[in-house]
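Several structures are given next for inspection.
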Structure I
Amino acid sequence: MLQEAIDLQQNAVAELVRKVETKREITFRAPTGSGKTRMMADFMNRILIHNQDVIFLVSTLSKGDLAEQNYNAFKDCADKNIFPKLNAHLISSEISGEESLFIPLDYNVYVLPRDLYKTGGRLMQGAMLNFLHTVTPNLLGNGLNKRIWLIKDECHQATNNLDDLANSFFDKIINFSATPKLNRGQIPDVEISDETAMNVKLIKTIEWGDESDTVETAICKFEKIREKYVNLLNVNPCLIIQISNKDKAEEEWTKIEAILNKTEHQHLKWMSIVDKKDKCRTNDKVGKLPVEKWKEYAKGNASTIDIIVFKMVISEGWDIPRACMLYQVRDTKSKQLDEQVMGRVRRNPRLTDFERLTPEAQKLAMTAWIWGIEPNKGKKSRQVRLFGSPDDITMALKIKTTHLKTLTERRDFDVVEFLQEKSKNDVYHTSIFDLYAKLQRNDNAIRDLCYEYATNAQDWWRFCEHIDDVRKEYDNYVCDYSKSMELTKDNDGNVCEVSFPLTSIYTDNEHYQNISDWVWQRKDGSDKFSFDSEAEREWASILKDISHEDFGTAEVGEPNPHYGQLRTDGTTEPLHLNAKNKYLWGKNFITNSEIKFEYYQNGIHSSYPDFVLKDKSSRIHLFEVKSVNVSNASQFDSEDYKSKIKALRECYKHCSELTDYCYYLPVLKNDVWQITRFAGGEEDTLTIDSFKDSLK
């Protein structure tokens, strides 16, 4: 799992902890597949460390066995000592005969399937109220004086019976969902955006299918992707087809079944899961199992099921990372339902070892194909491709990147000798779970070193006992960029050079700028581009003006000073991009980008500069744009932000020496640009005017 993904989750949880101190009810929004359950467990564990009087009641859907999934996840985290404060209990109504339902009192996390607490249910017959009165302070003075914090998992679903108890029993309410209900006041206090989750490879980017594509089009596309998935990812992928719930369902299924029965598709294995067991169908050996076992069987990466047809019964609470395609036949008329079902195909199937995949495999793992759902018009994903002939740009602009060597690449370090020396004063642990949890808290490089060294249980134990010493040695080495930083090389030891990707995606975040003469063109032909912040938009405007300087405006049939000949249809054909006295520049959209530089901050991270410019003297300039304004002033002053900026400064200083490029940290503060430049291993400060002069 990439360190950036781990940091994103941990930072979101830290922000949740801060927010809950000041508000009674808070909402956390994160896309499906971003690790919401794990972050929920982390949040509860952090609270319980400092608040022994808190009990969590986690209300979750009974659909899709989500309650049991959450319970098992919490229990697993506790058993492995990852979040050891969690002591979970799954509330159940399964009792025999006339025995009264009782909820035990010696746990601190109670998982409640929402549908158990409804009119007529056994919990409504006194068991829940008895439990709440017993654990909270009451008028008789015999309560346990605990504070109950209610967590609403999938909070977009109504929990009316629990809401009626809120004022009497719940000290805090924390809403979790990928699609919170804004009209119920569930406005996110903490949010992980889809774009952010995509950038750290937690969830896939979406490739939207054409409106004219049929179900059979999707099946044929799936068959082409299937072989690549197996060969590159060692995962059997699957296509999910969603049909209507009621009247149209049988008609839709009949048409799909006819396609699947065609000779060219009969090798595919499929299952149809609907609300009634006797209506569920399959052509696979899974048919020998009870229907309730089918979904579990279909989840695994080695499952033989190629196509899953379903109604709404698996729209929530079902993790199937191997699913990579979705064709929606039904028209839900609900953006929330669309978001939930899209979440089924957006999980990363190789999340835990993603960094070990080849670039081709990574791109495949991070793509989801979706038909039948209209892209979100609120913040739409825009597809872009390199202008004109992509080869012209990728040949004209080549970037050397940097890599941080780990401890195993240090020539004078021998882990065997190191641990033998440390073992002279052995420390003894009584629990293998403590050691395992300690190992899991370290980043990928340390864990890899452990398993490279350990050939047996004794070696593993020795490494984990001295993991703090190994980590200290590792940190000291990696943080010394003069030793650890090097130019990225291929397997033959040759320095690699990368360029902009052929295609990319960005989220429309407003902050618009019209640009017709840079490296990108939008798929829809528009020259209106969006940027992540006003500071980025302004910096794009500055680079645009610089690239136009001294060139004037090209007329039809005349040479375009930046790209070449302007056609009569208004388009341009890139020519002579290697010529001197020309500027070449573009936004470094993160999706598919290889223009990145590694730095260290409690783990190895990658910095993707916001902009890349090749000036008229063929010098390379890279820009990481920041801003300080009223809305983010507190964030700018935070310790996390200062630590990151410090790490970037050290990184760019050494990068500039290795690559001979210029790196910049332009900061917009009170409408004034403060620009730090790193060149040849030296640091200086520029004004906007002196920056422009330096490019002449």
Structure II
Amino acid sequence: MLKTDSQHSEAQVESPSADEAASKDAVAMILQQAGKTADEIAALSTLDDADSSAETQFSGEAPTIASLFGKGKAREFDAGEFSPTAEVAEVMGKSLDFLMKHKKAGTMFDNQRMLFRKEIIQGLADVGFFGLAIPKEYGGSGAKLGDLGPLLRALTFVHPDLAVMFEVHNFLGPVTPILDFGTEEQKQNYLPRMARGELLGSFALTEPGVGADPSKLSMKARLEGDKYVVNGVKWPITNVIYGGICVLVVKLEGHDLKPGRDSGMIVFEVPPEDNANFRMKRNDLTAFDYLWNARFRLIDCEIPASCLLGPPSKGLAQAFSSLAKGRGGIGVNSAAKTFKLLAHLILDPEFQKTGQQQQEANQAGEPNGGGWTSFRATFGKPIGCAPRIQTWVGRATCHGLAGRVLGDLCFRLAANGVRDETQGMIAKVYATKGLLQTAINCYQIQGGRSVHTDEVRKYTRLQAQGVDRQMPENPIENYIGENMHEFTIATVYEGPNPVLADVGAPNAMTRNIRNRYLEPIGVAEVNGKFGLMLKAKFGWFIARTVMGSWFGGCDTSGVDNLFPEKQRYIKKAMKRNRVLGRRVLLIIAQYQKKFMDQSFLLGDEGGVFDQLCGSLASLCFALSLDKPQSEYLKVAAALDLESQLKMKGISSSPKLQAAWAEVGRLMMDKNSQLHRDLIGDIEIADIPLDPRFIERFI
């Protein structure tokens, strides 16, 4: 569980023990012996220290690590059910009703300022939208983190910028950091105002040239008496607005902290306008059309020392803790966008507008959704009849469903005080890779029309810039082509995918092993000793883990609705995780001090992390099944088969292609359960240059 305020206060005055200090020095010595430069040692030591410190904010073993190297329990990967309190459900319902009313009326956006209208923000505040994740004692509704996944999906369908605003306000900052690390005085000061929508929140970690390696932060906060004097630039920061509140991650000066362990987190109330100490400029982005994304500079800006959030030296650790929760939201949002993409290919906006019934396809097995996959002909048949297209649609469906469950699980673990860093990275990387692949495939299916400008967005932007250009009578819309940046940027949120897969995840997967076995061995060798007993101890751990991967069983106790197919897929996935744990240990044993350099073995593109993504996707989706419904079992079978192939270093096979194609055909059949559940009621834009209405465009 998260530490209480009293425990947190004690933590602020504790000094590192001799053992902790020796461990930190040991990391530096071992990295030096492994041939790392001084800069590399400083960066890696800083990040490792931040990661380790972040873990102390939580209790309980990470389920993913337990499943790799011990006797993990399958139920720990169950994302659970959506079960908000009546009050939380009422606020969610009122928020969505309010938004849908304004969306239908066309009164949601201020197209001159390219922001949500002030009345929208105020209306959401009035129904309690901004206080959903804030406890009742601070003016909020007290929603559990695990209950917010469905709301994020719904917000993504209404408008994706709403979901990003909600996520940045709550999960990244400042709500989550203040709740986790703030004093009671800070909570009483900030949270009620945030719940009322008076302070919209943002989170400022990234800087020019500083993203993947936050140990290189350059914004400095110098302690002078009862205030900090802050200098530096943050860029780019989403949702940072004049008069809002922003959490700054900075380097602290004046605390007598060692380099690399001198980070801090400061709550900053953004001024209502530029002044001599603060300058901000909105970024002109091709994503987040209606959000304020900006770069800003602080120049000798004075911030009260009481705004320090948590103890000195723990800024990065606290940032990593918040990022872990934010990754669940990215998984949920990316899955929702995956299904919205599919809807734009399969559904017909004309039928949605008129309520007209679709005609059944003339031939059995042809798609009957009425959209692009139904009426675009290729070699005499609808394009949706092509096996390749069916495969693409089916793969996107499987990955979207698994990504959604992984995101929900990330939320549940964080809500229960469990920090499973590896699982959070998997939730983010798996869902965003699936979204990007789906976007590329949908772009190809739509063909040349994907490159046409979305004239609705184009003329809206021109009007916002004061250009006197009238919207065409029949403006062409292009959801797929125009939003490729939206689908691509998801792979960068909360850490670029390659960095998470090749650095973050291997570090998280092996941290306990390094602390327990490798560091003592490294220290012994640095001191000129062989360390026989230490190596024997590590060897026995490897042997025990390897034997467990061969002969260990699967603990399915506590899993609900355990019908035969579900049990089989769960057991197979848990077995694969044990095999992957064995592979990690063998890589460590083979490469020893330089094993972290072998990113192609431990990371993405076919490495252990990539294989673990597939295994957890199969496991978590199987756990989400509440009954043996035939169409969803086809998805479970495809995910299981894909994971099996990944374990062998194979990306696909004819059998897997056929399994995906079968799911794809179901998605393009308006009578199927998958179609009705996943895309049947998604609102979509017009097809660009719809050939049935060519007179509108010529």
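Read the figures in this text as sums done on the coordinates, not as results from a lab. As the structure is a computational prediction, the values presented were derived from the model and not from experiment. Cβ atoms are built from the backbone, for glycine too; each structure is taken alone.
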Query raised in the report: Once distance in nm of label points 7 Å out along Cα→Cβ at positions 203 and 435 is calculated for every structure in I, II, which label goes with the largest value?
Result: I
Query raised in the report: Here relative contact order in percent (Cα under 8 Å, 6 or more apart) has been calculated and equals 11, so which of I, II was it run on?
Result: I
Query raised in the report: Can you say which of I, II returns 15, 44, 34, 7, 0 when P(r) over Cα pairs in 20 Å bins from 0, in percent is computed?
Result: I
Query raised in the report: To which of I, II does the computed value -16500 (helix-only ellipticity at 222 nm (-39500 (n - 2.57) for each DSSP H run of 4 or more, over all residues; to 500)) belong?
Result: II
